Structure P
Amino acid sequence: MHTHYAQFKDRTDAGRQLASRLEAYAHRPEVLVLGLPRGGVPIAYEIAWALGVAWDICLVRKLGVPGHRELAMGAIASNGVRMLNYDVLSWLSISGATVDAVAARELKELQRRDRVYRGDRPQPELRDRTIILVDDGIATGLTMQAAIAVIKLQRPARLVVAVPVAPPQTCRDLKGEVDDVVCLLTPPDFYAISLWYDDFAQLSDQEVCTLLSQLFLTTPAPQPHANDLYP
C-alpha cells in the first residue's frame, strides 16, 4: 500500500502554485500558454489568468496497446505528428497494421475533441512566440513529447514545459528537448500523478469548454507582427 503523498489540493491549486514560478512571463503579449486536455486545461487556465497572457489547448492522444489501453505504445497530435515507443512495440511484437488501426481510431477522437473544444475558432499562431506547455503531471512523457514535436514544427521562439509533478528522470529527459522545464515536484517515489492531488477527478468535455469560453472572453488578443500587416 502506497502512502498518500498529496501536495496539491486540486488542479486549480497546482496551477496557482505553478504560476508563481512563471512570473517572468507575466503580461508579455508574445507568451501563449497551451494546456493538454483534459487535465492540463484547468492548470493552463490558472497560469494564464495569473500571468495575464493568452492561452489555448494543445490536442494530443495517447496510443494505447490493444487490450491494455493504459500502456502507451505511442501518441499522436494534430498536424499528423506520431510518436512511437519502439521498446513497447518490439517487446509486445505489435505490428504496423495494429498501430495504424489504433492511430486511426484515436485520430477520430482527436478531431471530435477539436470540434467540441475549438468550434470554429482558428488554431493559434505559434511561430516566434514563447509557448508554455502545461499538463497536470507527467508519467511516461510520451504525450508531452508528441505535444513538443507538434509545437516545434511551428517554430516558436521559446518552448517551456510547466507541470506540477513528474519523475526526476522524465524531467531530465525533457530538459534536452525544450528551452526550460518548470516542475514543482520531482519525487523519486513517483508511482502515479493522482497520488499527489487530494482531488484528481476527471474533467468532462463540458468543463473544458466552460474554462475555454471564460478566458477567451477576457484575455487580450496578441498584437499582430509588423510583417503580418505588411506582407
Structure Q
Amino acid sequence: MDWASLQSVLEAGEGPQVEYKRILPSDVRAVRPLCAFANTRGGWLLIGVTDEGHIHGLHHPEAVARQLLLLARGLIEPPLEPHSGVIAAHIIDCDGPKVVAVRVERSGEIPHAVVQPDGSREIVVRVGAANREADGPTLVRLRRGPVPTIRVSQLGPLERAALEWIRRHARSAERPSGEATVARFAKAKNIGQARAQRVFTRLETLGMVVGHGAERARVYVATQ
C-alpha cells in the first residue's frame, strides 16, 4: 500500500476489511482486529488514523510495526507469522506524517484465537466494522478448520440471492455492524423466515458468511 492507495481506503471508511487506530492500543486490543481479519476475509489495520479517517501520524512508526508483529506472534494462537505470508507491516509516508498499515490475509490455519490475560482463548471474527467473539454455526465451522472453497456457481438460486443480498447490506451509518438479518431478507424476498433461516445457516456452515448475535438479532456478513 502507498499513499495514493491509503487515500482510497480512507475515503471508503472503516468496514469489514478496514480498521483505524489513532495510536497503538493495549496488547489484546491491538491483536483482536488482526485475529478477526485472519479468521474472516482478511483486511487492513491502520495505526495513526483517527476514527474519522484523518491522518494523525506516529512518532515512531518502525517501533509500532515491530510491536504489532511481535504481538501477532505472541498473543494470537496459532500465531500469525510474517514469513507465512499471512501478515505484513508497511510504513506509509503521508506527505510528512507516517502511518503503519498492517495487512492480514485470510488464514489457512483457522481458527485463530486471542490469548487473554487470564490465559483463556477468544475466537474473533469481523462482523461489519466490529470484531466479535465467534458463536453459533460460525464458531462450529471455524473449529472444523479450513474447508474446501465453494464456488458461488455451486449454490442454489436462493442461496446465491441471499449471498448477494448480504453483501449489499453489510453495514450502514445507522448500523455499523451491518443490517443483514434473516427477517429483513425474508421480507425483501417475500419468503418465510424458516426458509430464509435455512439458507443463511447453510451459507454460514459453508464459511461463505459469518454471523453474530442470537436468533432474530443475528447479523451476517459475507466472507467472499
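No value in this document is a laboratory result; all are computed from the given coordinates. Because the structure is predicted, anything quoted here is derived from the model rather than measured. Cβ atoms are built from the backbone, for glycine too; each structure is taken alone.
Using FRET efficiency 1/(1 + (r/R0)^6) of positions 26 and 74 (r between Cβ atoms, R0 = 41 Å, to 0.05) for the comparison, can you identify which of P, Q gives the largest number? Spell out each step's value before the answer.
Details: P: 0.70; Q: 1.00.
The structure with the largest value is Q.
If relative contact order in percent (Cα under 8 Å, 6 or more apart) is computed to be 19, which of P, Q is the source?
Q
One of P, Q was used to compute Rg and Dmax of the Cα atoms in Å, and the answer was 17.8, 56. Which one was it?
Q
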